[in-house]
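Before anything else, here is the set of structures, which you'll find just below.
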Structure P
Amino acid sequence: MKTMGVVNNMKSLCKRIFMDVFILSTLILVIPPTMFAAQAKDGASTLIIAMDDYRDKVYASWLGQMVGNFYGLPYEFKFLEQPGPDTFPYGYGSSLERLKQAGGAFSDDDTDIEYMYLLAMENYGTAPYYHQLAETWQHQVRERVWAANRQALTLMRAGYTPPLTGHQHFNSEWFQIDPQLVNEIWAVTAPGMVRYAVQKTDWAARITSDSFGVEPAMHYAAMYSAAFYESDIENLINIGLQALPRSSRFAGVVEEMLALYRTYPNNWQMARQQMAGKYAKRFEYNQNSWYPIDATLNGACAILALLYGEGDFQRTMDMSVAMGFDADNQAATLGGLLGIIGGINAIPESLLFPLGKQHWSKPFNDKYINVTREDLPDASIVEMAKRIAEQGEKVIIANGGSKISRDGEILYHINKDARFTAPLELPRAPVQFIEVNKTTDFEFYPLLHHQTLDYLRFSIIDGELPSGLKLEQNHIAGVATKPGHYQVTIKAVTPGMSMQQQYEFSVHSENLASTAVAIIHNDRDYSREDASIDLLRDGIRNLQQGLGAQQTFYSEPQTRAPAAPDSYGYRFATPQRMSALLFNPGYVLEDSGWYTTFNVQYLNAEQQWQDVEDLIITPHMSLHNNKYLQGKVIDHLIRFRPVTSSAIRILGIPGGTQPDDPGKPKQFQTAISELSVHQY
């Protein structure tokens with residue numbers, strides 16, 4: 001697919017480059033004392049913070065996140081059915097040895113993506129384009145990635161860019177905790193700019209998530225940004241509430257947690273029990289996923305931990321662990337928040353120097369050691385915090401603030417009413433498969449919570465849509481009636497900017513699979529009575545249609561390597577002309593369910609299986625054994641030179657990896673949810 005994204009307004013582009021690249025050389029204004037206010041009055045649009053204070057708070061926040069991450073890691077998913085015991089403090093546990101071996105702090109998914117985002121801001125500006133962040137993800141994230149993050153990454157590798165990578169039509173884990181892990185940096189670099197921080201976090205969270213799945217991260221962003229001038233815990237929680245959308249699901253959850261705290265001020269176990277009874281379970285939206293990493297559930301845990309922690313760092317860490325589930329996430333996020341509020345003095349020395357000051361002269365030996373990501377350089381923690389603060393300075397000045405000097409002290413004037421304007425960008429997508437006479441709805445430009453279509457206009461400037469489809473605002477929808485390959489270029493226009501992108505649609509004739517007399521699987525024919533495998537042709541192939549794990553067929557596990565090929569196909573009563581297949585693997589398993597080789601064969605005149613010619617698969621399949629890069633619920637359009645035959649099949653060697661539990665065997669198998677067959 002040819003990308004045609006072009007920002008046409010040079011004035012806006014030049015302004016952005018000037019602000020991001022040259023802001024550090026901005027003239028520092030010297031103002032008289034009469035123009036200076038130590039702090040903003042209620043209702044004032046300007047906040048003031050000393051540069052040294054801001055940098056100290058950024059440093060303490062970064063340390064606080066690392067403390068919480070390491071503190072919670074040994075207890076991650078340890079307390080599910082019941083809360084942790086109240087034998088406080090829990091301590092670093094097994095993290096202590098890891099810190100000792102690393103000689104300082106080590107990377108984990110609660111901090112390493114933020115570090116990636118710091119590098120992206122330094123390379124591309126304080127608001128990188130989605131496609132730049134997608135390139136960063138693909139280069140640096142190759143393992144140790146889970147849930148919505150993993151699905152977003154595999155969608156990137158399939159040719160999608162955000163926000164489609166987090167869209168609930170494509171990302172089966174859009175409601176999970178992931179955006180709560182990785183987006184604090186957008187608020188740390190927007191001190192006192194609550195609306196800006198929330199809107200930017202919503203934008204960044206769409207890389208992996210959607211709808212109410214991003215709301216806890218937005219709430220955290222409001223608290224983080226406000227914590228630079230507000231220290232009261234309940235006030236911060238309420239600021240977060242006010243920042244959420246009116247229809248917010250998580251706003252109701254936060255209010256429930258506040259009510260539980262007021263009802264049981266001295267009984268956190270009872271509050272946790274009632275919270276878990278309502279949210280620690282499967283709902284309609286997460287039937288195919290693991291509920292302990294649900295965004296709403298873990299967001300509720302964080303609010304309770306923050307309330308019962310009562311602003312004390314050590315107690316908040318212990319409450320974060322005791323609430324259970326994805327405990328290190330809550331501990332890391334709240335550790336960063338309390339670091340902003342109280343600075344480094346709020347963090348107990350024993351947590352900053354877990355091996356004692358006789359071993360380390362600075363917190364965590366002033367070392368951040370990369371053990372998780374590709375090309376992520378080790379760094380000084382002090383320098384990382386300084387670099388984050390430098391990005392914050394750019395954000396402040398680029399959004400109506402200024403940098404001033406008074407009596408030898410550098411101060412920031414902050415426009416607390418600043419709003420975030422996301423870079424105008426139409427996402428990329430691989431060719432979209434369409435079957436004639438089937439309803440299609442492709443939302444190519446999903447809206448953020450604060451966005452409307454009032455100032456956005458879309459038009460087709462080149463090519464034409466398939467007959468029966470129409471451009472309806474930010475959707476392409478309808479019922480295609482004629483097979484063919486179509487390309488259209490869509491232009492988006494908003495005041496001051498425009499952007500264009502090309503999309504491809506491959507429309508195919510009706511599915512022949514329903515007319516097959518048998519399904520072929522590993523040289524055995526199955527009739528319609530075999531319901532477990534007949535789902536291959538039930539027409540349910542994507543998340544919009546309700547595809548779930550129950551609509552996925554798994555082959556018989558093999559334990560010997562190399563594994564024998566797995567095949568799936570159809571046998572017809574009479575020869576059929578065929579030139580295209582649609583393969584969707586459905587819900588691959590954590591440690592198996594994918595192909596490591598792949599081919600298409602048809603039965604020739606001699607009744608022998610023969611390879612098709614000119615095989616093209618779009619998007620490409622991940623034919624390797626890295627479980628972290630195996631996508632699920634992704635359509636693969638398979639095209640080849642037309643054949644006429646009474647049978648056709650796909651086949652390849654199944655993959656599998658050793659489960660984390662060494663007591664479980666390594667198994668090889670494939671997963672499949674849909675295999676359709678088309679003449680054209």
Structure Q
Amino acid sequence: MIRPATIVLVCLAFPSAAPAADSPSQPADFDGRTTGVRIEAASRLNSGKWTVSLRAQRRTAVGEQALLSRGRPGEQMTLKLVGERLVLQARAGGKVATVEAPAWPLKQWAHVAAVLDGQAIRLYVDGKQVAQAPAKGSAPGTDDALYVGCARPAAAVFDGLIDDVRYHRTALSAEQAARLATGADPLPTARVLHLQGEALRKLIERFAPAAVEPEYPTSADGTLPKADGFRGVWYANQASGDEYRFKYSGGLATYPQQHLPIAVYVPSVNRTFFVYGGRYRDRNELLHMVSYFDHATGLLARPRVLLDKHTSDAHDNPVLSLDDKGHLYIFSNSHGTGRPSYVHRSREPYGIDAFDCIWKTNFSYGQPWWMGERGFVFLHTLYSRGRALHVAASPDGRTWSEPRLLSRFGEGHYQVSWPCGPRLGTVLNYHPPGHDGPGLNWRTNLYYLQTADGGTTWTNVSGQGLNIPLKDKANPALAIEYESKGRLVYLKDLAYDRDGRPVILYLTSKGYESGPANDPRTLTLAHWTGQTWDVSEIAPADNNYDFASLYVEADGTWRVIGALDPGPQAWNTGGEMAMWTSTDAGRTWKKRQLTSHSKWNHHYPRRPLNAHPGFYALWADGHARETSGSNLYFATRDGQVYVMPGKMDGESAKPQLVTPQDEGRQP
């Protein structure tokens with residue numbers, strides 16, 4: 001739990017009640033009940049220092065009324081009115097500082113600005129500082145939405161008028177804040193958001209009033225509450241300002257591919273257990289969910305709510321592992337260092353009713369694998385000068401070794417891993433430094449390394465020992481070089497042929513932005529023959545974040561299940577579902593359509609560990625250009641698609657069969 005810093009209130013001379021500039025002629029009107037503005041994919045606002053400002057006229061002084069809010073109310077940044085007080089809460093250096101001052105009179109306009117400068121938070125009204133408090137450190141990065149006129153949908157809604165909303169990715173000086181209050185633009189190079197008049201009014205949404213649903217805790221110790229159906233979280237990343245709106249977006253309950261595994265089939269109980277990123281009934285806030293499919297009865301268990309992650313960021317989605325006694329372990333990831341991560345263990349073997357929190361820490365992109373007698377091998381990322389890959393181990397899930405650096409060069413890596421008997425392999429790309437923009441958008445190259453002793457020693461694909469950590473892009477783990485060709489590499493999946501040789505699934509592209517300008521995007525296969533990497537192409541894609549899973553089956557069939565075909569939101573993440581099969585080790589492929597005429601794009605079909613033919617891929621759907629609902633699906637190996645019930649009354653329910661002929665059907 002974040003502990004607020006000590007409040008220091010400085011009662012400076014309060015400005016006169018007269019507005020600093022003429023009242024706006026056509027401001028946005030907020031009704032105090034259901035209206036609000038939500039700005040998704042707000043990562044462009046991220047900065048260690050910031051300034052937010054707006055003009056507002058308040059009608060009432062009843063309860064809490066948020067002017068601006070980002071993240072969980074009171075935990076990232078919230079500028080609000082509480083009765084006759086103006087309150088700013090802002091997180092810096094891991095703590096939340098709070099400052100407050102008297103509010104301006106009702107039915108009068110005021111210009112309000114809030115500043116975080118690395119040393120303090122400051123409040124300005126009509127260009128004059130009215131309060132400050134110590135706040136040392138930087139603001140955390142987050143992909144959480146920015147809300148205007150409410151704290152979140154239908155919560156702490158402002159009752160009054162708002163205009164001239166601005167966000168600067170720096171701390172304005174007192175002189176600049178004073179100029180800002182006059183309507184001037186003192187530092188346009190740092191201003192990344194400016195909404196006023198008609199542009200602001202067009203963004204107003206009328207959110208449904210909050211349903212009577214309990215607030216779930218941030219971690220579990222005991223019996224889990226039950227949800228009333230399967231609902232997935234919606235998420236967007238990096239607004240693009242064009243018709244495609246985002247770098248990637250949609251119903252991302254099973255995102256990302258760096259979270260492994262999220263589903264596990266257990267033969268002894270004939271169940272596929274799975275976790276996913278869920279949400280509340282009436283607001284898009286990430287809940288960690290757990291359920292299972294019973295293959296004997298054909299029923300889905302009513303999902304349980306493990307915790308509320310206090311974000312809508314799907315990078316915080318959970319992963320799942322089981323030990324040799326059948327206990328479920330749910331690893332709750334965090335996107336960077338701004339939120340805690342958790343590990344929970346089920347009280348009963350193969351049970352989802354009760355869990356205990358056994359570890360609170362911080363990690364990202366977790367990949368916990370139970371490796372038999374060696375216990376857990378936990379591949380994960382720690383944010384330190386980029387995305388640094390680490391490995392930790394535990395014999396029992398309770399006591400863990402210190403994370404050991406596995407690889408960090410350039411600005412870091414993404415990875416996908418998978419076990420093959422006693423061996424664990426992982427595939428990396430890397431983020432080159434020195435480009436115009438974040439290195440992660442220029443991911444490239446393909447590296448493969450493996451361990452057979454629980455992460456102590458590592459080799460490349462041919463068995464050559466590696467010096468860990470990897471520190472340079474030219475190292476013996478390099479499988480295929482793409483950087484000099486100007487091709488980006490988006491990892492998808494890793495499997496092994498019947499001889500235990502790795503088969504890597506990935507996508508190549510020439511740029512990170514959505515849209516046809518960066519075509520061709522190609523789903524590609526790299527198969528280690530024992531002597532060389534045999535590279536072949538499977539199918540085109542229309543977005544870098546189109547995803548597919550790879551299956552190498554005992555009878556020699558290679559299978560790919562993916563959301564690559566153009567969907568209703570073309571060139572955005574996901575699309576229609578299809579299945580490709582090969583009987584000649586990936587040289588030729590036959591395609592079968594699984595969905596068509598969908599209302600929303602399908603996203604991230606994921607492969608369970610030990611996948612059962614009756615529950616072979618798990619995914620979600622959602623509108624890829626605007627916030628929407630999201631349904632959960634699974635497919636069988638023979639291509640039947642089922643949707644999970646969005647509403648459940650009993651303890652279990654049958655999934656509903658969906659066919660490509662269900663035109664426009666979205667439950």
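What follows draws every value from the coordinates through simple rules; no lab data is involved. These numbers were taken from a predicted model, which means no experiment stands behind them.
If you line up P, Q by relative contact order in percent (Cα under 8 Å, 6 or more apart), the top spot, with the largest value, goes to P. A value of -10000 was derived for helix-only ellipticity at 222 nm (-39500 (n - 2.57) for each DSSP H run of 4 or more, over all residues; to 500); which structure in P, Q was it taken from? The value was obtained from structure P. Computing volume of the Cα convex hull per residue in Å³ across structures P, Q gives 146 for structure Q.
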